[in-house]
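A.B. asks: Take a look at the structures listed below.
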Structure I
């Protein structure tokens, strides 16, 4: 009888110890976010968003792993599979191809893992409604083009000498980002539309797209344009991002040419170019707040799943100032801000 008593006592003791360990593990358990950047060669994504995602996640007590999808949707799909097999709590995905979001969404849905898409918005019609635990963090794509266009129109009117041939027409070249990317398409359209809306005629001398939004592309194309038959006719350089603008500036400086030039992102180097009079304006693409919103939504979604909250009742903006746009886009929009020679110091 005594033997049975001691055996029961030992079993009870070990059960209590294990229970205590489980409670400790649960209390100390960090939320793990499986994330990616579509391509580490992107100045903005790798230089602004990636470090802020890592810094902000750490400040919130979460673990984030970020991999490079190297511009390949198939590689991203494989990376998502790996994250799911590792048992991450939530996915934060920067799509390679906005038209292929469904492949990632289906994987997350099958695994019942919350998914936050960021920076590249899915373009497939109705895809955001196919999964309850799916949200988006980004911008209003058209807004950056509108702001850039308004800056250029105001400056064009204020500087009549920019019209080199005096014909009243803006002869421009445009460095476009990734074809099909919502931001590239909207920036290209809206920046030029601002002139048309203001009653100013435009003449597109050249337009070239680059899937990597790269400085090298900006440099190579600007060099080629300056050496072309229309090189001396260029009056304005429009860039979908600062990275390509930096390349264009390098080419202009090498050729000893000065032209009005505008970008988007407000990277530190862009502010220096504005200070030096080599760039006339850019638009703050607020990667810091996009990163923070992405992490906030990811953590809230993961916690809700851990607490067995029904998917339809998850409030991913709880305890934050973020606002979900509507139940169709399920998006948090971070606003753009104009950056000019008058205010660039505020963003350093």
Structure II
């Protein structure tokens, strides 16, 4: 292999590949990227077996096609020190050489033929969705995905594909986040995507995308990217049963003013108490005997009785910082029961703290 490519183009591809590589053991082939030059295109692959990415660029001059591997982190570290000019990559025996002007670096390679294969889209079902809608939906539910839960399926997000909707759902057992998207589908299926995969997908830009899936794998394909993740096998909680159907109270609130007042009190205590009165909203800190915080927001609710909510402020802020409109609804039944935050097609169901 012998190719010439702009240093910045190659560096950008390596930056995107970094989190897909084996981090701890450099003796593993998955600590390497796979570099393949053919048909006037440079392809770079990275995977840790669980997730993977393939990127391609035609901004390359291929003198001799070929295939190679190199430690992705070390290659990127060296690239960052070079000038913003073209670099040359060429293979000789079992080594990859990186050259720029009078600088030359030598990297040992693994056998490229042993690099893990990426899953194929053949014989997989497919659904289409607008990239911006997909990206915004998974962004909204990401904070509610659990970490290291013994019920492994809770460490991922559910994409519930129905006849006329695709529902994006996550829960950490203390809150439930849902986004409901109208979308025609030929097949009903539930996919549970690991949190790591969701996080990495957020960093990619898809100008257009197709999603292919089966019971074990999901592949997201665009013009310049192919991303895959293994899916979590398990049964996700019946989220539709968790969402309260009835409401005793429904209040329409202002996002920005609520964020301002909650942030004030959350600097004192993450756990807060919010009291809705007929003419005001009172925000108070909880669980700190030596330091107290209290603030008030004038608000006409016309409630016949006070409504008290004790809650982890992060759950409300996670919802409020991911909505586009400046108004949202709070639906409430009792201080011991879950309450609902709602804006358009995005809802979060929150378990209150028992006082």
Structure III
């Protein structure tokens, strides 16, 4: 694989950047002298974070190389590079993997002054990682097959005979499926969660490869209901505004557990070779102007109060506008290994 240098020259990217099915992308900035470098390990897709990264480059003059891959693959890479890291910043899709890296001493704490407005539950207590945007675990349903008045109001409604063979969820290759099960376990206990999963399986739960497959299955009417993240509803409407899909925030009643929220996390890798640039990137992603680009580009919900919700006119709600499940990101991270052990062989596509 080749990358283009600042003066039009090309050079081979090191083979180590291409291990494990990961992809390296150099985001180029206009040529100027004295460019600084930064390597970002991102579990978020490159096209979703590109607008924010390009704006960061333009503002700071830092040249960014993005290495994308699944969060677990990138975490293993960071561990293998312990003591001699190639990456500077890790961008995770949920707090679980990032918290595990913190516990292993693989992150450098950084208390960004722009993190003060982020709710405490979305920050590591030692500042080793910080949540930059959020995603909500919702239900989406096909409006041609389900009337609004008959839509399920809880995750636990989905075990009813009415929904036999009509519910889809992404495999545990998606970290938010792991986090969702961890939230259930935190609030309902291990025994109740195991019983719930068994009931879903007995009711014909369909486990698909990813959240994209879930939203497409709902839009096509192949299933009536999908358990997914809120922004997949927005992505479906962006792809086809006429899609017969609606969004529902489950477990909102007086006795409901609330809807879980997970955070995209940012952290500086221990011993990062470009510490100054890494801190500048964290700062930029937490500033309202930079954070807004992430929210708009990814349809995430903002964790900063001064950033507007995207999709409010289509039913998307921000923090404080729905009943949130009372579980912290660290609690989820602590339970995720148990979830993977108990359900890893079940939630396979």
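A.B. asks: Thinking of I, II, III, which structure, once relative contact order in percent (Cα under 8 Å, 6 or more apart) is computed, gives back 12?
C.D. replies: Derived from II, not from the others.
A.B. asks: From I, II, III, which structure was helix-only ellipticity at 222 nm (-39500 (n - 2.57) for each DSSP H run of 4 or more, over all residues; to 500) = -14000 calculated on?
C.D. replies: The read-out was computed on structure I.
No value in this document is a laboratory result; all are computed from the given coordinates. As the structure is a computational prediction, the values presented were derived from the model and not from experiment.
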